Structure 1
Amino acid sequence: MGNSYSAEVWLDERRWDALEAALEEQGTNIEKYLQDYLVDLYREMVPADQVREIESCIKQERQEELREAEARKVFSVFRLWDGGKSRCLATEYPKEFLDVARLLRKCLQEGDGGTDAFARKIYGGYDISLERFNELTQERLENTGRVAGVFELDFDKKVFSAVHILDGWKSYRFQDVSAAAYQAFRKEHSSQEERWRKFVSRLEGKELTDRDLGVPLKALRDLQPGDLLFTEPANRMGRLLDFQVDCSSDMVQMEVFGPEVKCAKTGSWLDIYVSYDVARQEVRDHLDLTLHRKDGAWEKSFTYVLSPSERELLRTELEEHCQKQYRKTLNDLYAERYRQEAGTPPKLDGGSQRLDLRQVSFEGDISEYDGTLSFYLPVTFDPDAVFGTNVTSDSNGDWLNVYANYDLETGGPEQSLTVVLVCGDGNEFEFSYPLTASDREQLREKMEGYCQSQAGMSLDNYRQELCSEESSMEQGPQM
């Protein structure tokens with residue numbers, strides 16, 4: 001032990017062996033007996049006040065050592081679902097997404113895909129409370145550096161979910177994660193970076209949506225005016241404006257959603273959410289429901305698919321609620337929340353096809369603003385198929401402005417396109433459309449050609465000229 005002295009004693013071997021044997025019969029040994037004797041001697045000979053002072057210092061030092069040791073720990077945490085019940089575990093031997101995917105694959109290969117079998121594969125794993133799991137999940141989202149990974153494996157639905165620092169929860173089918181892990185580890189001598197690249201590439205496009213994850217409910221009757229009551233303030237989540245609602249009565253809940261979401265008398269509740277998709281300018285095509293039982297220890301998700309008439313009804317009721325509660329339209333309320341939260345533009349990732357950049361061109365002047373060059377892309381493709389919007393519908397007068405941006409600082413295209421939805425009511429909403437490395441390379445070539453035709457110089461020279469002008473302006477006139 002640090003800051004401690006050791007004492008050495010000598011005794012004839014025969015005496016030592018005899019004493020050791022006698023003490024073993026009493027359940028102790030020479031070292032422990034002498035240690036206890038030394039502590040007793042210390043307490044007997046040292047004044048009580050001095051003992052209290054010393055013990056207080058030792059206690060404080062040990063507590064500080066424990067705090068420092070705790071701060072140095074890095075965790076990975078898991079929530080495992082089986083039979084509608086969950087179990088939370090942690091390990092101080094950090095596991096990342098790829099590591100856990102490999103564990104799952106081994107578990108499935110061995111033919112024992114239950115939570116107990118998987119838990120046994122978590123080296124150093126121990127049970128934790130749901131509250132502790134939630135605390136560490138929040139630390140992962142805040143990127144404190146103390147949590148290497150947060151994972152939820154649902155062995156009922158065969159769904160693997162992991163927390164991404166920037167994007168929150170992402171979910172995939174077990175078989176997709178297992179196949180991606182196989183591809184990553186197929187070559188024995190691949191580097192960790194190469195394995196991660198293969199793993200991510202294999203999972204691209206396999207992420208599950210809310211519709212995939214929820215259990216569909218069959219309506220006993222359609223929603224009618226007044227069936228749902230607004231209970232909580234509106235909450236902006238990405239491109240959505242979420243409203244929590246409740247059924248106006250138990251009878252309405254039973255008639256509309258059926259017995260599967262019936263709540264027990266105690267320790268049970270049902271959350272219902274209706275969402276307005278600002279990118280599509282319409283109510284989403286389903287309700288999200290989560291049934292909580294046993295004071296939250298058990299939960300199950302459902303989806304209720306809305307008919308066109310039900311969506312129109314809810315759109316009307318949402319507009320009326322916003323006017324009454326906030327004195328704003330749905331679009332105005334979303335715009336206000338977006339400004340208040342100063343968030344990044346939501347992603348447009350709900351399209352049915354990728355944008356083929358080989359078929360696009362630029363139009364108009366190259367504009368420079370806030371360290372970027374903007375190239376305008378005329379919409380000569382199907383925007384709704386690419387972006388998941390709804391601007392080609394005859395029901396609105398909306399349109400899109402699309403820009404590819406070149407970062408003057410890094411000297412390359414930005415990670416995403418800027419997509420601006422211009423609504424018929426005068427609102428404008430900015431979104432981002434993520435680009436792959438291949439997309440950005442194609443854009444770079446197109447930007448180069450367009451810069452040559454418009455400015456008569458290469459993109460690099462144009463960039464250097466702008467940076468030189470900015471530097472001259474910052475220095476001011478020379479005397």
Structure 2
Amino acid sequence: MYNILLLITATIVNGYLSYKEGGYDYTNVFPSNGVLPNGTKCTKVDAQKLNTLFDKDQIIYSGYLSVLKDSKSSLGFIFYGSQKATQESDLSKFPTLIWLNGGPGSSSQLGNFMELGPLIMKEDGTFYKNKYAWNTEYNVIFVDQPIGAGLAYPEKQEDVPTNQKQIGEQFLYALLQFLYDSEGCVKKNSILGLQKSPWFIFGESYAGKYVPTIAKAILDYNIQATTPIPLKGIGIGDPFTDPYAVIAEYASYAFNLGLIDVQERAQIDSIIVYGLNELNKGNSLNARAAFDKSLELIGEYDGGMNVYNVLQYGTYNQAKTYIQNYLRDPFILNQLGFSSDWIYKISNGADGPVQKALAYDFMLRDVVKTVEEILPKIPLFVFSGQNDLICSTPGTLRWLYDLKYSKIEEYKQKDLEIVKLLGTEKIVGYYKSAGNLELQLVNNAGHMIPTDQPQAALEMIVKFVNKHKN
């Protein structure tokens with residue numbers, strides 16, 4: 001135990017003890033080399049000027065959405081109309097999907113250019129057209145949030161959210177800007193049908209916290225709203241919704257795959273037990289340190305296996321650097337209407353403003369209660385890649401099994417159904433549902449299912465959206 005405490009203490013001292021909720025010093029983190037944009041703004045983009053791979057009819061908007069009254073702090077977004085829409089008036093014929101990446105502090109343009117957007121960045125820095133893009137069917141908007149992540153910029157330190165409640169409130173404010181503000185895309189481009197057509201929110205990883213939180217904020221708003229936001233369903237992929245369940249399965253998952261031996265498992269398990277005990281005592285930062293140390297040791301013992309996909313070694317994809325450079329290019333920024341005064345980063349990293357601001361929130365389990373609160377009111381689709389270690393399928397199954405939900409016993413009794421690619425005999429996963437809860441496990445996929453299994457990902461989303469859009 002003494003050695004374990006030494007390992008964890010070193011992690012805490014190096015990363016987290018200087019933080020107090022709401023008290024991170026952002027000096028020199030935010031840019032001061034220019035004037036920030038002034039809140040909500042929508043740019044109509046010439047698709048073929050942006051990239052000749054786009055069809056000439058592709059509808060693209062981009063810009064900023066204010067998150068607070070009397071503040072310039074804003075989320076950044078890129079919106080693609082459905083490829084089935086040939087003019088703006090067609091957009092309301094299709095559901096609109098919001099996509100969020102996690103981190104915390106990762107840009108949702110990862111999802112755009114690496115996972116499910118119309119153009120995917122290759123590892124040599126060039127693009128190819130994604131025939132399984134989600135906007136082949138629907139409108140898709142990639143939103144960078146919370147402020148401080150990706151294209152989303154903060155005017156001042158106090159605007160950066162430190163908890164899920166603030167994240168939900170800020171995103172709701174931003175979405176209302178998109179739908180109803182005179183400078184928002186809907187009113188500015190006279191596409192008022194989007195105010196009433198179906199909306200869905202999907203996200204990955206730490207967005208397993210964001211998505212239920214935002215859904216609750218919208219549902220609460222709708223109770224009193226004259227014009228409710230037509231949110232029809234939500235989905236979370238390889239979610240970090242319950243950190244307790246996620247970390248509890250690390251050692252057993254790695255051991256059962258043959259990545260660590262008995263002695264190594266025992267050491268990692270002891271760190272995990274320490275972290276879970278600290279979490280139960282309310283010591284979130286100590287629990288985070290144990291989380292980090294357990295992953296570090298697994299990586300040390302397995303020789304550098306990719307925690308996002310255990311069938312790979314090293315980094316998940318080299319395209320991230322090219323995406324970051326792309327969204328710093330003056331020509332691209334000009335076409336998209338983004339300011340060059342906020343320096344785009346594809347992810348914050350441990351020392352970034354979002355990671356620091358949400359350090360205390362990171363290991364909290366409060367979003368599980370949020371899921372339990374909203375589940376009777378809205379469909380939830382949970383999907384998980386079988387090769388993901390960092391948010392493993394066993395961890396996801398663990399917290400789903402323990403949900404307090406009226407249909408949970410029915411869910412437990414259901415058998416998984418085999419899922420095949422449409423028109424083939426290829427098995428791509430397993431599915432079951434009860435009430436508003438739906439689950440799909442995806443074969444031969446890691447943390448980023450749309451990257452590893454793009455066709456299967458699109459087909460499962462189409463099935464869910466078409467089931468609940470009316």
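Points worth noting:
- For 62, 42, 34 (Cα extents along the principal axes in Å, for residues 90-353 alone, calculated) the corresponding structure among 1, 2: 1
- Each of structures 1, 2 was scored by distance in nm of label points 7 Å out along Cα→Cβ at positions 338 and 434; the highest score is held by 2.
- Which of 1, 2 yields 15.0 [mean count of other Cβ atoms within 10 Å over residues 306-313, calculated]: 1
- Structure responsible for -10500, with helix-only ellipticity at 222 nm (-39500 (n - 2.57) for each DSSP H run of 4 or more, over all residues; to 500) calculated and labels 1, 2 on offer: 2
- Relative contact order in percent (Cα under 8 Å, 6 or more apart) - highest-scoring structure of 1, 2: 2
- Mean count of other Cβ atoms within 10 Å over residues 74-81 from the coordinates reads 21.2; which among 1, 2: 1
- At a computed 21.4, 66 (Rg and Dmax of the Cα atoms in Å), which of 1, 2: 2
- Which entry (1, 2) yields the derived value 2, 12, 13, 13, 12, 10, 9, 8, 7, 6, 5, 2, 0 for P(r) over Cα pairs in 5 Å bins from 0, in percent, for residues 170-257 alone: 1
- Among 1, 2, which structure scores highest (criterion: distance in nm of label points 7 Å out along Cα→Cβ at positions 186 and 226): 1
- With distance in nm of label points 7 Å out along Cα→Cβ at positions 250 and 386 derived as 2.5, matching label from 1, 2: 2
Each reported figure results from applying straightforward, stated rules to the coordinates on display, with no laboratory input. What you see is a predicted model, and the numbers here were worked out from it, not measured in a lab. Cβ atoms are built from the backbone, for glycine too; each structure is taken alone.
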